[in-house]
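These are the structures in question, set out in turn.
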Structure 1
Amino acid sequence: MKQKVMMKSLDAAYDIVSVVTIPDTDTKSENYPVVVLCHGTGSNKDEVGNLYVELASKLAETGIASVRFDFVGNGESKEDYIGYTLTSAVNDVKSAVEYIKQNPLLDETRMGIVGFSQGGSVAALSVGAIEEFKCMVGWSAALSLESLATDEMRKTADAQGWAWLDFDFRDSVRLSKQWMDETAEMDLLPILKERHLPMLGIAGTLDTVVPCECSKKMVEATNHPDSELYLVETDHIFSVFEHDKAWPKVIDKTVSWLKEQL
């Protein structure tokens, strides 16, 4: 069962367009383990090549529900991208967790999180801020985000509070000085070390956007016996648009690992 849901931000200042996917069973009396899906930079709740749509479907087939949503300024969000910061992203994850707690079909005691690229950074920050998460999956997860903003962009943001961020695949957006400041201070490894929860890190050995060594370092930082690094000979987006696709392996591995953890 797939349903579009309009969640509210923590301060009720804006709507968060979300999709909740719940396994189809004969009875709805039970509640299901659930995974929150965090998309990457400039993407949306369905992710590049509809990877999160596929993941949500496979999770549901296995008996796991999912909640995916558009961060501020992305997808169907009505907000300006300038409002997107690491703080706002983690707060949106908190809103998803509050929704899960209020949905009788979802089990907040069996809850994981998946993050793709910058969404992987947000997922790591979220497990540090939200104790209910039992495990984490990082897809091409980024340890550092500072390279998204050039020195010239930072100078402009210092002067006016924001600078244009250009994409090849979508319209330019206003990147805030707050985002730049927060990413400059971001330090994920101590968070993962202190949290000590199982993490599956999936990365492409041919990734030129986020080196696969980032996933290796994150997995090692958790120091958990169930943590695992899964490397695939592919690029940052798992060859989703190529003939020789790697993404089915990524989804299958993610689903099987989450089933064991949740």
Structure 2
Amino acid sequence: MNNTNARLPLSVALIAYNEAHRIGSTLRAVESIASEIIVVDSHSTDATRSIAEEYGAQVYEEDWKGYGKQKQSLLEKCTQEWILFLDCDEVVSPALCSSIRTALSAPLRHPAYRINMRTFYAGKFLNHVWQPDWHIRLVHRSAQPHWTSDVVHEKLVFSGDVGSLTGDIWHYSYPNIAEHFRKTIHYARLGAELNYARGKKVQWYNFVLNPLAGFVRRYILERGFLDGTRGLIIAMSAILYFFLKYAFLWEMNYATQAQENNTEPANKNNPPNSAS
């Protein structure tokens, strides 16, 4: 790292798995402000570890435990007064870097700060859909932070109030539309698993109203239509997400009911009442 005297009492914390293609950009953006970089890696098979170590990161190899538990393990390894949580597909903008420096160089005003995430999608930053997208990513140790252990939609819990920082985290989450929809299906499955663990059941209207509400939120309320084709594609992905989340949940509940009734779901190649 350069500019040793300019480093802040800040730990930059990331979880990683096979992120060699982008972790360098993430770490390069914060190397001038971080006193330490902590990476918890889930046994990457590419150059993730070596690239992180080039930026002075301390890399710990751990089995995957779920998002919440993995990030809690990450938090416990940080030693600085402040902790900035990032994902490997995120880059701190110069404006945000300056804002962090200003906040951390002044007397403590807020024990935590929310930061806006701005997504780069299909070659362009979005201006309306998914905007604003505030996330609490910067927290002081005095707030006693910890991560919930949810499989998905984990939360950073802390005590005290929250401030807001100017500048954005640039989110390079979807290199192409195929990856966007692959992740949509993945998170729909995780969302269904979470609802299943909570004992939630599916009603017929979940297949209709929830997808429709998701589309309206993205395309109308967030003004996705002003983002053109990109906004429309994202709004349509909301329909898919909510439909699949409840379809997966229905499937899980059906399998459980079949097991409780000591019956097996019908085989599509051997339907009921057919001759064997």
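Only the coordinates and a few stated rules stand behind these numbers; no lab work does. Note that this is a predicted model, so its numbers are computed, not measured. Cβ atoms are built from the backbone, for glycine too; each structure is taken alone.
Given a computed value of 13.5 for Kirkwood radius over Cα pairs in Å, for residues 77-132 alone, which structure among 1, 2 does it belong to? Computing Kirkwood radius over Cα pairs in Å, for residues 77-132 alone on every structure in 1, 2 gives 13.5 only for 2.
When distance in nm of label points 7 Å out along Cα→Cβ at positions 21 and 205 is computed across structures 1, 2, the figure 2.9 traces back to 1. Comparing mean count of other Cβ atoms within 10 Å over residues 109-116 across 1, 2, which is largest? Top value of mean count of other Cβ atoms within 10 Å over residues 109-116 goes to structure 1. When Rg/Rh (Cα atoms, Kirkwood Rh) is computed across structures 1, 2, the figure 1.04 traces back to 2. Computing distance in nm of label points 7 Å out along Cα→Cβ at positions 149 and 237 across structures 1, 2 gives 2.5 for structure 1. In this comparison of 1, 2, the computed figure 2.0 for distance in nm of label points 7 Å out along Cα→Cβ at positions 125 and 189 is attributed to 1. Given a value of 20.6 for mean count of other Cβ atoms within 10 Å over residues 13-20, point me to the structure among 1, 2 it was derived from. Label of the originating structure: 2.
Taking distance in nm of label points 7 Å out along Cα→Cβ at positions 165 and 253 as the criterion, the top-ranked structure out of 1, 2 is 2, with the highest value.
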